[in-house]
Every structure is written in structure tokens, then in C-alpha cells.
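Asker: Given below, in the form of C-alpha cells, are the structures.
Where a number appears in this text, it was derived from the coordinates with a stated rule and is not lab data. Note that the structure is predicted; figures quoted are calculated from it, not measured. Cβ atoms are built from the backbone, for glycine too; each structure is taken alone.
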Structure I
Amino acid sequence: MLRSSLSGAITVLVVKRNYTASTHAICEPDEDDAAPVSREGGSYEWSEEKQGLILASFYIGYIVTHLPGGVLADKFGGKWTLSLGIFLTAIFTLITPMCIVYGGSDALIVLRVLMGLGEGTTFPALSVLLAAWVPANERGMLGALVLGGGQVGSIAGNLLSGLILDSMDWPWVFYVFAIIAIVWFIIFTLICFSAPYSHPFIKPSEREFLMAEIPPKDTNRPKTPWLAIFTNVPMWALISAQIGHDWGFYIMVSYLPKYMADVLRFSIKANGLYSSLPYVTMWIMSLASGCVADQMIKRNCMSTTNTRKIMTGLAAFGPAIFMVGASYAGCNRGLVVALFTISMGLMGTYYAGMKLTPLDLSPNYAGTLMAITNGIGAITGVISPYLVGVMTPNASMLEWRMVFWVAFAVLFITAIVYCIWASGEVQPFNDGTNSNKKEG
């Protein structure tokens, strides 16, 4: 939610240009919007390229703290690595309006980098917590529930930002989101613990069950086997799929509200509602696919490897097709929203697919593996939003169509690599051996 707070607010921060539908291939304004086509909007004259740089700057910091966050979470547990990162991001979100007013776009870019530094520890820490608390045959459902929680944040973020922007000044988007995150930090630090053995409130029987089902972490394991990790073929297949997913996902997270505002010309309130629908579907699909994946593995219907490949394939091929389809739906707003919703919904199967692969490959180094894959994938968060800004100087439908075709190619190619070379089996380097050869 904190990450996407700017995506909605930027639609009212920037000066609205006078659109000519015949020259820029945009739609007539939404009938529910009483404002004229040349609505004045905000007071900041930021080009599409500048806006792309602002939105992309978050991921510069996000990349940097992934690996340190994963290593720290593996060594000290996920609780504080996760909670302190979110707390810092909340503080930076709180001061965002002040940075914009007094420092303009340059100060905002610096602040967004700092926000990325805070949030970069999130997924590595979550992977470590899941590896410590969730038995292997239950990770599909619970992994999707936890890792897919970001979609709940996107749902709430888009809905709330639409309502806030419709009735209040734009700074309140950042104030409200920051306060929610600070309250979460307080609650989380009081009730969460890094492992079952350190939790003072769970029943002894529950603790014994978890300790029996989940292999204890080797606290005296050798140093991280970097050579084996970076020469492991399934690891690179995982990185490939992460790059593809992040390319498509970050475009949608950063630009869906802008597409609906600039191209489809939705009103502010309608934009908030319709921008949230794809994430509702994505969250539901992440839970459903998690249940299906667990049952497929538990009942030996399919191996862990093939289950992960199927879910990852669905999360790449389907979204690519429907994303491009939305660009050809023209100004049929209902159809465009439906196609984007289906696209993002199918993307939800990613959480029962490749997102759990780091836990499959190495429970002992799950945080480190998640940090590597998510960190490398996050590079696309820097490239794709900025590239979108460069490719859409007029924010026209035709320009956006090319954006979606590029996303189509990236999603397809990277998913094919994963489907050929990925694995869901524990790798030899899990015991600290700096080799990918199985013993005996």
C-alpha cells in the first residue's frame, strides 16, 4: 500500500494537458466526471518521462536492501528485518507531501529511493518467516495468503486513494497510509515472533507439531555457498521468471491508475474503484491457486516441480495475452477493465508457483534466495516504469499498445525458461556445500 500511494496521487499532482482525441488517441471523459476534458489538475509540470523516473526511483532503493535484508533475516530471523523496514517506509511516506512542496521532483525522487530501501527487506524476511512457521506441504495456501497480502494493500490503496482524492487534498493520501502502517508496526511487533520455539503464547502441542514438521534451521551451518547458488540452473530459471513477472506487475502497479485517468479518462472516484478490481481478483486467485497447489502435492497428483511450473506458466502466459487484448479494446471501458482484471487475476497464481520456489530449493537459505531473485527482478522496477514514460510522451492508446506488446514478449520468454529448467526439489547447496552435485 505504501509503495503504490504515489500512483494514485500523481494523477492529481500533475498539470492536466488539453487532450485532442483525434491526435492523441484517447477517450472521451467518463460521463460520471463532471470536470471538463482539459481539467486543470495539479500544479506540477512533470513530463511523462519525469513521472516515469519518479515512479521508478522507488526500486533503486528496493534493489539495494534485498540481499542484506535476506542475509540478516536468515541469521537473526524475519520479525525485526520485516517490521523495521516497513516502519521506516511509513515515516518516509509521512513526510512525502513536505518533500514535494518544498523540494519538487528532485526531492521526491530521493525520498522514493529511501522508501525503497525500507521496503527492500520485506519479501526476504517473509520467506524466512514462512520457512520457520509453515510445513512444506501447506506452503501453497499460506504462502499465497502471506505473500499475496500486497494485493490487499493495493486494493485498499487504490480504493482509499480514490475516495481521499475525491474529497480531500492529495497530502492526505500519504498521511492516512503512513498512519495505517505505523499502527500495523506496533501490532506486528507485539504479536509476531521469528520462530515457534521463541513464541511465548502458542500451545506446547502446537509448538511440538511445528518443530516436528519443520526441520530445525542449522545455526552452525557453513558460510553461504555463493558459488553454488549462482551456478545453479534452477536458480537462474527462477530469476528469469521473476524478471518477467516483475516487468508486467510493476507496469500495472505503477501505471494502471494513470492509464485509467489519462487514456480512459475515468473520474477520480471511478479510477480508484476500477484500479482496485484487478487486485481483488489477483488476491482471490492467489488463495485459490495456493489451495489447488497444496492438494496437488499432498495427493501426489503432481510433483512439486511440475506444480510450480504450471502455476508460473499461468501467471505469465495468461496476463500477457489479456494485457495486449486490453490495448485493442479501445474506449470500451467495461471491456478494458474486464481484460485487465482477468490479466491480473491470472497473475495471482504466481504466488503458488515461482514465489515459493526459494523455499523449495533451500529452506536454510530461503531469505538469501528470495533476496537474490526479488532483488534482480526489482531491477525491472527501475527500467519498466521509466521506459513506459519514454514510450508514452502523449499518453496515447497507440503508445500504450507498444508498451503492452513489450511486456507480452518479456513475460513469454522468461516463463518459457522457467518451465524448462526450474525445479521444486531441495538443492545440494542447502546443507552449505558449495557445489551443485548430489552426494552418493
Structure II
Amino acid sequence: NTDIVALNQEYDSLTKNVIPQLEELLSNPDKLDESIVTILTEIRKKFSIARKTQILEDKQSFDSVDTTKLIAKEDVYICCTYDGYAKKTSVKSYQASMKNATEQDPFNLPKMKPGDHLVYSGLADTHQGLLLFTNTGNYAYVPVYMLTDLKWKEEGKHLNNIIALKAEERIVKAFLVDEFKKGINVVLLTKENKIKRTSLEEFVQTTITKRPIRACKMGSKSDSLVDVTMTTGNSDVIVVDNLGRCSRFHESEIPLVSTGAIGVKAYSAGIENAPLVSVLSLSSKEVSLLLVISSNRGARLIKSSDIETSTRLGPKANLIKVLKKNPWNIVTVEKFTRVKGKKSFASVTTVESSVTCDIDSLSPIALGAEMRENLSSLGKNIIIGYNEFGEVINKDTLVEEPVVQKIERVKVKADDVDTQLNLFDLFEREQNK
């Protein structure tokens, strides 16, 4: 049979040639190595391809990796409050809540605790970050992607899960930063009449810190940071106290110092020594309306062009009529923009909630005009805060060539400025009230 003959031949070949060779490979490591080399040499000849990568002798260092590049870029809506609550929301969730916006809530405010108010709210992307300033004089940088993802009408989560804030620490100002642009300066104002200016580049953080970093050294334990603004390098700065007095001067009068330095005197306070509440900046050609809000349910609009530029310690101007008895307590002064064809609103906070006030009928008034109670929608509630929607720092942010201005010192009457009074003068002033 042909099949039997073929099988016998295959058996003889295996027993005489193949099996002895395989047994020798298994028993002799040298023979095994030689066989492997022979096989690999044949493979290299048959499938040879030139190497496409380079082998470098120097080791590559990957110490600094920008983690934001690993995060998917996505548009979100974010908000941050004075009490330190923040969140991010998908555009879809925000737009869904926008459909339910009413005349009582034209700003589509997120849910907040009673008495809390916004320091930032708006559209952002996950490659940007919030630069936060606290009342204790510290700052922190929080990437947007690290914020908790919640619905717009849900209460935010406290920032303590990202940055360890002290129990008494509050967020007084927030900026959305896309780029720490060269030429932009940060101006910080304290309650007890100190002001300082620092380059925005000084606030760059290469790593995320768990604790806030000092931005402004306080002169006393009772002092606190009340407001922060960004300047262009050739801006005018306006500081305002809670009586409604203000001073306008060029930013070059504020020394450019590091984050750890203490500030200089912001303005000539006089004997009243009223606490400061706001600082604003105007670029060299900027003209804006200023919205003055008082705790006694009063609001006024003033043209920034009406405030003359003086020196830092020069004469002050009165935004409103300063009363000796029962003075108006100014909560804040903000730049205000009217949109043609749309009603004008302002969003303020009381101890109970946020209230939207219709200020469409307000017209700019002259400096020193009397303040009146005109926010009827508040009832008898006292205003304690103002909802801010913040400012974005990006490649389009205006930077101007720094100019050291020579300001003419105007000789003023003694009645126009505060003078040093002795004990008898003070007694006489009290008697005449």
C-alpha cells in the first residue's frame, strides 16, 4: 500500500534526522543559541527595513509637563462667589436654564447662599484659569478644569477642595486668565488706605499650590484687601472711600513692586479716615459711566470724564454730596456700560437674596449731587454686595506704552482739601454740626 510506504519513510526521517537534532538543541544550550542566531539572520536578510528612529546618547528630561495640554479643550460656563463657592457648567445646561430667565432674573444668576454674591460669572474654556484675590491679601490660581461640574441652578462647591482657604478668608476679586500678558499691571487696594502695583507676570504659577500665596502685605491686623483692578501701563486709577470721596491719578504714581511688598498711601484721607471700598482703572482714551451703589438703596451714574486727574495725594472730588450726619455708605463703584436697545439692570445682594434693580431711568449727574433712595425693588432691605461678572485677560487685552505723566499741581483753596486741625479746631467743628 502506497500510504503505508509513505508513512514508514516519514517515520525513518523523523527518528534518524529531526528528533535527534531537536533533542540535541534541548540538551545543548550552545547549539540552541547557534540555531536561534541562524534563524534570526535569515529573517533579517528576508525582511530587512532601515531604522526610522534615532538613538540619542543624552537622556531626555520631562520634568515640566503642561498638564493643561492633556485636558480636552471645552467651552463651559463658570462662576465664583465672595464666600468661595465655584463650579463649572456645560453650555447645554446653561442654555437650558437661560430659557427660564425672567424679568426678575435677566442675568440668569446661578444658585447662591443667602447674602453671598458673584465675583465672576461667564463663558470660559478648560484651558483657562481663575486668578483669585482674597480679603487677607492672598492670591490663588485655579484652573477651570479643576472646578466641580454642576448644573447652573445648583449651588457651587467650596474651593477648599482645591485650595485651603482660612475660615475668615473671602474672595474679593476674580479674573479669568487666558494669558499672563506682559505689560498688564495688577493694582491692589486695602481698606486702610494702601495701594500697590505689581506686574501680572509675577502671578504666574508653574504648579498648582494647595494654599494661597501672598499678593499684598498688610500694614496692620485690622487692614484687608477690598478691591483689585488691571491697568494697561498708561491708565488712570480712581480710588473711592465709603463716604463717596474719590481721587484720580496716573498709575505711574504707584510704585511697581513685587507681590510680597506693602503698598503706599492711596490718597489724602483727611481727618475722617474713611475706609476705602473701590479702585477702578481707565485706559488713556477710555471714558465710562460709573455706577455708585450705596447700602441705603441708592444708585447714581457719573461720567468718568467729570473727575479731573490730579496727583495721588492731591485734592479729592466728591462723587456724591458728603453728609456730615447720616452719611451715605457707599458699597461699591463699578464701571457701567449701556447697550443700545436694551434695558439697563444692576444686580445687588441683601442678607436674604440677590435682587435685580431696574436703573434704565438713571441719567448721569454732576459731581457732588445729593444721593437719593431710588431702588424701590429692594423694599427696606440693606444692600451688602454687588454681583460682578468679571474681566477676561487674553491676547486681545489692551496694553499701552508706559508714560510718566507730568501732572500740573493746581493750587487749591484751603476749603477744598483736608487740613491738619488742632484740638480746638476739632472741638469747634463738632459744635457747628
Structure III
Amino acid sequence: MFDEFGSLGIKYEEAQLKGKAKKRLLKIEDIVRLKPFHWGYEFDNVISEKGGFDAIITNPPWETFKPQAKEFFAQYSDLVTKNKMDIKTFEKQKKKMLQNKEVANAWLEYQSQFPYVSLYYRSAEKYQNQISVVNGRKQGTDINLYKLFVEQCFNLLRSNGECGIVIPSGIYTDLGSKQLREMLFTKTEVSGLFCFENRKTIVEGVHRSFKFVVLTFEKDGETTQFPAKFMRHDVGELESFPDGETLNISVELIRRLSPDSISVMELKNDVDIAIAEKMAKFPLLGEEIDGKWNLKLTSEFHMTNDSQLFKTEPGKGRLALYEGKMIEQFTHLLSKPRYWIEETEGRKDILGKNQDSRQILDYQTYRAGFRKIARNTDSRTIIATIIPPSFHAENFQSVLRCSDKISNPPNGKEILLLVALWNSFVVDYGIRFRVSANVNFFYVY
């Protein structure tokens, strides 16, 4: 494994309290610390002689592979809580704790454990389906351990070997799982996709709205359709799955409805399938057609990555930051703002390296958009409104361009039309089959 890391050009990155991490050559101790498990050595007769396992049954961890700051600092202070502590309060407490040399060194060592391993997961041949590619572009996403297990299970099976795995529903919805779905549809025969909602606390310590699936597949072959059930609450139903109420979903229909993401819609019955078939006959919103009406979306400020810009008090020259939870259908006045941004700092962040010649930027215009955080179990999934000029927005997916020419900004009528369309029951019906917890661009396109 040491040689494999070296052949991939991976270096160890030592985290620093200030500035960028320092890179150095890997040492054998860096690999030993990982406690690698060698499947070919431990199961020589299975891998070498039989070509892999006959069957694999697993319930892997469902965690992202990255430093968890709140979890780390909670070891050193009872004041730090994972879910109930806002960013500003946590950062203040973190700064105090880092004044302790022992805590600071432990924090740096903890952070340094992730980058070189993460790079391996993104570069190694056996994990080639961890990064999704859409229209020739790689999509940035966190490494999630369950995704690694899905691909490794595929690798460890013999031809026609079977796998049963319990994982989050993101395997069939998230853009970051696209390449894994491509692998499952083209290199395995999916024999079942059974989705639970945790409303009855099937899994303890997990939110009641969280969804997870029992996925089964056979290595080799190809999937043309597969049996599926969604939003189930009784574990006993698995014993009779697939049954007469089971849907058989066509992969060809999935590709027509979601050509970029190959996301699986949570259809409930044959009527939903018939409606989806009719929907698939029309051009998708993201299709760019010459001489026709086109649309592009954009995100604005990020609550974590841009938190250094946020002020907790209003003041001269500061613009309010609209959070997604502050809007409701057709209104932006659901609640009062919590944060403000200095207009000069906001402009600098938006423009990046471009010169500020006092040009009109998006935040100075009316923008149509919708709340990003939403679930298909909410009363309404698409919540759209218009944000007025001189306000910034967070967790709000806004319209960047929409017209016959993609370079033109939307006009007033188009903005009103979009908001009315997004808030319609028809659009809400269609989007609910796709969304799990976030209304991402690729669901709308």
C-alpha cells in the first residue's frame, strides 16, 4: 500500500494553525497508522482461487470522511455540542481551546489524518466510481464511507456473486452517487431497492425523517428494470418483497427523466409511472435549445464557507442576509434576518479577481429562487419567492439567467412566471419524487 500511495503521487499534509498545510513525503508510519486490511492476504483462497466472495451482507458506517470539528472539541469541553451550537459561538469556544498547546497539537494531528487518505480514495483504481462526472465535468463532493463500501463490495464479489447492503437513500438520489448508479445499472443486476423512512425509529440515534435502503444486486450482467418500494415503515414487509404492490422501475425511464444525474424517482404506484412517462416526452428545464426559453441557476452565500463575512448586528453599509428558512411561498418576510454583510466585503467576495467598476451585480436586482433545504415529506417541497434588491441570500437557489439568450438576465414577467410555476402543485408533485433533504440544481433541471 505504501508503494501504491507513492505511485499516485500522494503526499502527507501536516495541518497548521495558520496558513496552508505543509506537504511532505509519506513515511511508512503514515500507512501503518491506517491499520490497512489486505483482503487478498487474509482471504487468499477466496480472492485468488474463487475470484471473490459468493455473497456479502453488510451494514457499513454512514459517515462523511472529513474532520468533525465539533465532535473533536467536545472531548475537551462540555460547552461544545454537535447540533445545538451555532457557528459563531462554536468558533469563539474553539479559539479559546486552541490556546491550550496540548489541545492545539491534538487538533492538528487529527486534521492531518484525512487529506492523504481522502486523496487516495479519489485516485485509486478500485474506487474509480467515487467521483461523479456530469457533462464531462467532475462534481465535487465529500467522501462518504457507505459509498466506498458499495464499490468495494462490488470489487470483492466473484462473477454472479450477490450483495445485500443497508445504506442511506442517497445511493439512488444524490449527484455524488451518480457513478455508483452507473456501475450498478451497467455492471450488476439490481434485484431490489427497498427504502425505509425512520419514522418508527427502526435505527436508533437517526432522525425520524431520515431514509435508508436495503439494496441487493448480483455482480455482472446489466439492469434494465428493478423492483422497488419507497417510504416504508415496517421491517416485516421485507419478508414478502417483491410482492404484488412492488413497482418495477425502468432504467431507461430514469435516464430520460434524469439524464445528468440518473437519480431514481420515488414513484409510489403505476399511475405515477404513467405520469412520469408523459413528463419524459417534454424537454427538460436544463436543456439549452436554440431560439427557445432557457434557464440557469446559481447559489449565493454559503452558511459555513462564507461565515467570516457575517455580522450579527445591522449597521451602515450592511445588507441583510436572507436565509432559506426566512422565506415562504410568495413572501420573503417570514422572519427577521440574523446576519448582515458589509456591502463592500460582499461585492469583493462575489467578484473574486474581477475588477469592481461599480457594475450591477445580481444582489442589486430582483431574483426568483427557492429554498434549498426541503424534504419530500414536508407539506410543500418547492418553496419559491422573489428576493428584492440590496439583500444577500443563503441556502437559496436563485435564477442567474433565463431568456432566449442565455447571456440575458431575466425580466420582471419571467421572474413572476417562474415563481408561480415553481409554487404550483404540478411542479411540487414532480419534484417530490426526486428530493430527499435538499432541492439541488440537478433535481430542478
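Asker: Figure out for me which of the structures I, II, III the number -4000 belongs to, where helix-only ellipticity at 222 nm (-39500 (n - 2.57) for each DSSP H run of 4 or more, over all residues; to 500) was derived from the coordinates.
Answerer: Source structure: II.
Asker: Thinking of I, II, III, which structure, once relative contact order in percent (Cα under 8 Å, 6 or more apart) is computed, gives back 27?
Answerer: Values: I: 27; II: 15; III: 12.
This value belongs to structure I.
Asker: The value 2.7 for distance in nm of label points 7 Å out along Cα→Cβ at positions 53 and 85 was derived from one model only; which of I, II, III is it? Don't skip to the answer; put the middle values down first.
Answerer: Values: I: 2.7; II: 5.1; III: 3.7.
Only one of I, II, III returns 2.7 for distance in nm of label points 7 Å out along Cα→Cβ at positions 53 and 85, namely I.
Asker: Also, quick follow-up: The value 3.4 for distance in nm of label points 7 Å out along Cα→Cβ at positions 61 and 309 was derived from one model only; which of I, II, III is it?
Answerer: Values: I: 4.1; II: 4.6; III: 3.4.
Answer for the origin of the read-out: III.
Asker: While we're here: Tell me which of I, II, III gives 3.9 when you compute distance in nm of label points 7 Å out along Cα→Cβ at positions 45 and 229. Before the final figure, lay out the partial values.
Answerer: Values: I: 4.8; II: 8.4; III: 3.9.
Value 3.9 for distance in nm of label points 7 Å out along Cα→Cβ at positions 45 and 229 corresponds to III out of I, II, III.
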